[in-house]
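Novice: Got some structures for you, see below.
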Structure 1
């Protein structure tokens with residue numbers, strides 16, 4: 001039985017046609033995946049179909065939920081359906097959970113918003129839901145706030161809220177994008193188990209065909225507001241009909257990463273940066289970092305991988321001089337610049353210019369009130385350049401190096417796509433010709449085709465400028481494509497390191513093997529090599 005169907009859906013925002021005649025449906029107990037790049041209209045389609053777009057949007061067509069037309073229904077009618085009959089799991093649980101309410105209160109509200117239940121009965125239901133979604137010792141978690149939970153646990157709470165009233169349909173919009181591979185695999189397994197137990201229909205929205213390959217029964221591929229292709233998952237993955245679908249499959253990292261054997265014999269590179277016996281604590285019982293040592297060579301891209309909370313970003317901040325270690329030291333070109341001390345770390349201007357950072361979220365790291373030209377001119381101005389003609393020329397060269405159009409200089413960050421914003425962040429980082437760039441999850445928020453373009457750009461920058469990278473990521477597929485060597489971090493300790501080819505092909509530590517086994521898409525990977533090769537021709 002079809003639980004939810006969309007027919008000839010059209011959505012406009014003023015003069016912009018965002019969704020153009022989209023149709024799809026999902027049956028009870030089945031999973032429909034909607035995939036496509038950012039801006040393809042996939043999220044707008046389900047938000048418009050369920051009445052969650054702003055009133056400024058014009059939504060036309062037909063939406064049937066359990067055979068009843070809901071498009072154009074009153075707000076009251078839609079509120080009665082959302083939560084009770086249609087549950088939602090969104091990408092960022094931290095921004096969708098109330099920071100000042102406990103976990104128990106928020107899950108309880110998901111129940112009492114639609115049903116009258118007594119306090120004891122409500123608590124019993126909340127405890128049962130926490131147990132269902134795999135949160136251990138649920139009684140002690142009732143009074144926790146979202147900030148007390150990891151990203152994976154917060155997403156489990158969101159799933160508990162979505163499942164609170166056993167709805168007929170769950171809509172999961174990019175629910176695993178910001179999670180590391182082991183947590184992502186656990187969330188996908190949880191959704192499948194809950195679906196099998198309750199017979200729930202699931203609409204799973206994602207930009208990553210590798211992720212949805214592990215969960216989807218049917219797939220809708222969208223581009224520029226249109227449905228490009230729609231078919232059972234087996235046909236999409238093994239017999240794609242459209243070139244765009246093949247392009248997405250080519251960009252997807254399906255299965256275990258493969259690297260050429262020659263990578264195992266990486267040439268020796270002169271040492272640029274050395275980290276010795278590094279330690280850092282934040283008043284917790286367990287140090288965030290404990291006795292961490294490694295080096296980065298000139299012109300080398302070193303990957304740093306591990307789960308959330310392993311200490312990856314802390315290492316990046318220490319190397320960038322944004323924090324001070326409690327133990328050990330860091331040296332750059334043989335000179336120590338970071339070691340324990342009673343005051344904040346002071347970095348010499350020439351070293352500050354030599355080590356730059358690219359952060360995960362380019363929108364948060366770019367001033368939304370300044371034009372791109374002013375943002376890119378800042379590094380030169382800070383280091384003494386005042387001639388306006390020289391500034392304009394240098395900024396123009398940066399934009400050209402990033403393969404962006406010249407007219408982008410007069411835009412604001414909000415007027416750029418995610419990929420364009422990240423290119424601007426990279427341009428700002430290379431403006432002063434640094435020797436090392438700390439790239440902290442620089443592509444995790446981007447769709448897979450944009451990721452591929454940014455990774456290729458970073459590789460070209462290394463080859464052309466000789467700049468080294470510390471590339472921090474939870475995505476092992478990304479690291480396998482870009483990095484010369486890789487370090488695996490678990491709970492503040494290095495458990496494995498070596499040439500990328502050797503680590504991925506012959507992992508020595510059980511934790512590394514666990515990370516590799518969690519990479520999505522391995523179930524369908526063996527039959528896709530021909531499709532991937534064709535997509536790159």
Structure 2
């Protein structure tokens with residue numbers, strides 16, 4: 001009898017233990033793995049608090065606003081405005097209206113290697129210039145049908161104003177021989193636009209004087225002082241026609257071949273104006289070019305931009321003017337090859353873009369002009385385009401304080417938009433072959449977190465296996481036996497840099513598959529989390545080149 005009782009007790013105890021194990025496992029499985037639970041220190045049955053490396057924690061104070069998540073991505077450069085005359089071209093750019101709002105049109109005034117925009121026709125017997133702007137109006141009417149906002153670059157001087165003719169990389173880079181003729185030409189150009197579109201419209205357009213004027217001789221064959229004179233005179237003439245015009249100098253080259261840099265800011269602040277004799281020159285915005293080179297294995301923006309930011313800040317009249325990057329991209333691949341592509345279309349380009357955006361907010365860079373975020377011969381998004389989609393979700397929200405000791409190019413951009421918390425978490429490695437994964441622990445506290453207890457979490461991811469189609473395209477093109485240019489740029493936004501013409505057939509044949517792969521994927525949906533004590537700590541696992549957007553919605 002005693003034996004039977006002991007056996008029953010043993011069986012009962014075993015069943016209870018199994019049930020306890022079952023419920024423990026069930027509870028554990030129900031908790032999202034990205035959430036670190038805070039144990040109760042007064043409960044001896046609670047497990048010990050997990051140890052987190054403090055150098056991996058990012059403390060986010062949702063109650064401390066540091067700025068706005070403003071739109072920096074919506075202007076696209078355009079080298080040839082004549083394309084807007086084509087209805088087919090206008091229709092082809094309809095899909096980009098989701099994120100592109102303005103076009104910055106370069107080399108509109110002539111002096112081009114293709115001899116387009118030849119509006120200057122010489123001088124009559126009285127010394128007055130002869131012009132024919134009919135083709136300009138044709139193109140601009142087409143442009144205005146798109147609904148985009150135009151920005152005009154007053155750069156190359158017409159060939160016949162700078163004789164003898166010298167053809168440089170981008171056409172005529174010489175200043176005019178006679179500034180009276182140049183003034184007449186600028187005046188006639190602006191009056192033509194005003195007569196067609198009205199003063200109220202044209203005065204809202206931006207005008208930039210030249211392109212990379214410190215890039216000699218490719219964009220400017222004159223000296224630094226020649227450009228300062230050219231800028232002053234051009235601004236003076238523009239203001240005679242449009243007194244409150246929005247105008248600024250050309251985007252400064254930031255490569256080692258630049259012949260000068262911040263001296264332009266000094267001239268506009270304290271120099272003697274070549275046109276008026278007064279001190280200083282109107283400058284409504286300032287801008288740079290910035291191109292990364294993957295083969296240099298770094299991110300050069302901080303070292304490049306800091307001196308310009310400091311110089312602008314040193315003058316009260318320029319401290320808060322727009323500070324833009326008006327040419328932008330990844331100029332070379334890891335093999336030092338340039339090609340026609342101006343960016344990397346994979347997860348490397350995506351994580352780099354998030355890194356640059358974080359730095360842009362730090363240095364108060366207002367806009368970054370973008371050559372395009374789609375794959376050649378398609379509307380397929382590059383990895384960067386998916387990161388822009390993340391920024392669009394956060395747009396106009398308030399950036400809040402984030403404090404960390406993270407090393408390398410890893411970080412969090414936290415934003416509050418209404419009562420929703422967004423965390424854009426990124427990990428970038430300049431080398432494509434890097435295997436450096438990271439774990440980051442955003443610790444979200446204060447403000448909205450203090451007022452809520454339960455949150456719904458969503459997550460979107462861009463990395464090698466999420467939101468990227470280029471690797472699959474390369475695999476399919478190679479499998480199809482298409483010729484590969486082994487000395488061509490790899491993984492640029494233009495596959496034609498790397499492959500012979502047959503790649504387009506592969507693209508169109510498998511388009512549905514690529515569209516699915518390129519779509520920004522949601523990797524967590526409606527996971528319910530609860531605040532423990534006074535914060536929420538998330539564990540975010542990041543691939544070597546990755547960007548995640550986490551959304552926390554109060555419940």
Structure 3
């Protein structure tokens with residue numbers, strides 16, 4: 001007479017399924033509790049943000065500059081694959097006993113907890129989300145493992161054959177298999193319900209409805225109308241004003257765009273000031289609003305790149321808010337913080353310069369700021385690259401010094417004051433385009449914010465430089481379009497462009513990559529004439 005083996009072993013497929021389903025349950029419960037407390041407390045979001053922060057700066061810079069909207073999907077996919085692998089490993093380590101897998105599940109849950117605690121924008125109560133996920137993951141792992149190894153006959157009862165779990169092949173008998181499958185299906189349904197509920201709860205903080213309720217923003221001091229000759233769109237340049245949907249977007253909000261309702265938003269100005277000030281959205285909106293036409297540029301923009309756009313921004317002069325707080329002598333850095341914890345360090349003299357016209361903006365091209373561009377409020381400081389001047393979803397401004405605090409990208413060895421470099425770009429003909437022989441129009445844009453463009457020159461096939469026609473200048477804070485006509489015969493041709501600002505400085509030919517403080521070099525394009 002044989003007795004039941006004291007250590008029944010799960011088949012590999014069943015063991016892996018136990019691990020994967022426990023991970024699924026942990027993520028779903030964490031997402032549900034995160035939705036109840038704060039969507040950014042969801043363990044997946046927090047882990048993804050930690051991955052972003054721990055990734056080598058060179059990889060992060062490349063992703064921001066090249067992946068666009070695909071960043072979010074790739075980070076989610078990476079985190080998902082990592083969790084899937086962890087689940088499979090946890091299951092395979094626990095084919096006989098649940099404790100190794102439970103220990104690994106607990107370790108992963110602890111990592112999620114640490115990730116949440118590491119995010120400065122997550123409230124203290126947000127730790128409950130990964131804690132709940134940890135408990136759920138461990139409990140489901142134990143439950144499924146016990147169900148899979150349970151037999152219809154008590155282990156202590158002598159039997160003549162052993163069928164519930166085949167210690168060699170790991171097969172469950174029919175009854176145990178059905179029990180396990182039904183239990184697993186219940187976990188899947190429960191996890192789906194929890195995850196869906198978490199997503200719905202997270203949506204209650206959707207800023208879209210709040211933005212719609214803001215209504216029309218009417219500036220007391222509107223920007224001058226854009227003159228008809230401000231662009232050469234018919235020749236291939238962008239339109240002078242960039243539509244909100246087309247305005248470039250580069251930020252570190254890889255997994256979720258911060259959702260801040262106007263009625264909940266507060267801005268605190270403190271630090272080296274005479275009087276700490278706090279402003280609500282209505283405080284800002286009730287002030288006399290001004291509208292300014294400003295071109296913004298990202299430091300990640302390669303020579304000839306797309307990360308430059310122009311809009312009419314509506315808001316209040318940042319200088320006025322800082323003067324009301326009373327900036328103390330010795331403060332040289334305005335250290336701003338986004339609601340998601342991202343930080344920027346701006347030279348105080350740039351923020352206070354009345355000729356530069358820095359704004360706390362709440363509107364963009366005749367409507368409230370789009371959520372992805374910083375609603376309810378953001379900084380816009382002309383002449384500086386965005387990583388030091390354009391904090392979105394801004395909620396905190398501290399007057400301090402560059403020696404005392406380092407902002408997000410400064411810690412990664414980017415530039416400090418980051419003035420925008422004089423640049424130009426060819427927009428037509430496009431690279432590798434084919435155009436008709438005869439007169440060929442070459443056109444594009446140039447910029448030297450706060451200084452202004454004095455001249456743009458073009459040459460073809462290394463020949464003499466030809467001065468291009470400049471479009472009507474709107475102001476020194478914006479880009480300037482240009483065009484020139486050249487007569488070209490059949491064949492392949494290469495055009496180059498360079499700009500000179502009003503100080504007489506011509507952009508250099510040598511190519512320098514964007515990081516740490518902006519690209520230089522002449523943009524060129526190759527096209528064919530037939």
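Novice: One of 1, 2, 3 was used to calculate semi-axes √(5λ) of the Cα gyration tensor in Å, for residues 293-364 alone, giving 19, 16, 15; which? Kindly include the intermediate steps, with their values, before the conclusion.
Specialist: Values: 1: 19, 16, 15; 2: 28, 12, 11; 3: 24, 16, 13.
Source structure for this number: 1.
Novice: Taking Kirkwood radius over Cα pairs in Å, for residues 221-268 alone as the criterion, which structure among 1, 2, 3 has the greatest value?
Specialist: Details: 1: 13.2; 2: 12.0; 3: 14.9.
That would be structure 3.
Novice: If you don't mind, another one. Between structures 1, 2, 3, where is Rg/Rh (Cα atoms, Kirkwood Rh) highest?
Specialist: Working: 1: 0.98; 2: 1.08; 3: 1.12.
Max of Rg/Rh (Cα atoms, Kirkwood Rh): 3.
Throughout, read-outs are computed from the coordinates displayed, never taken from laboratory work. For clarity, every value in this text was computed on a predicted model and none was experimentally measured.
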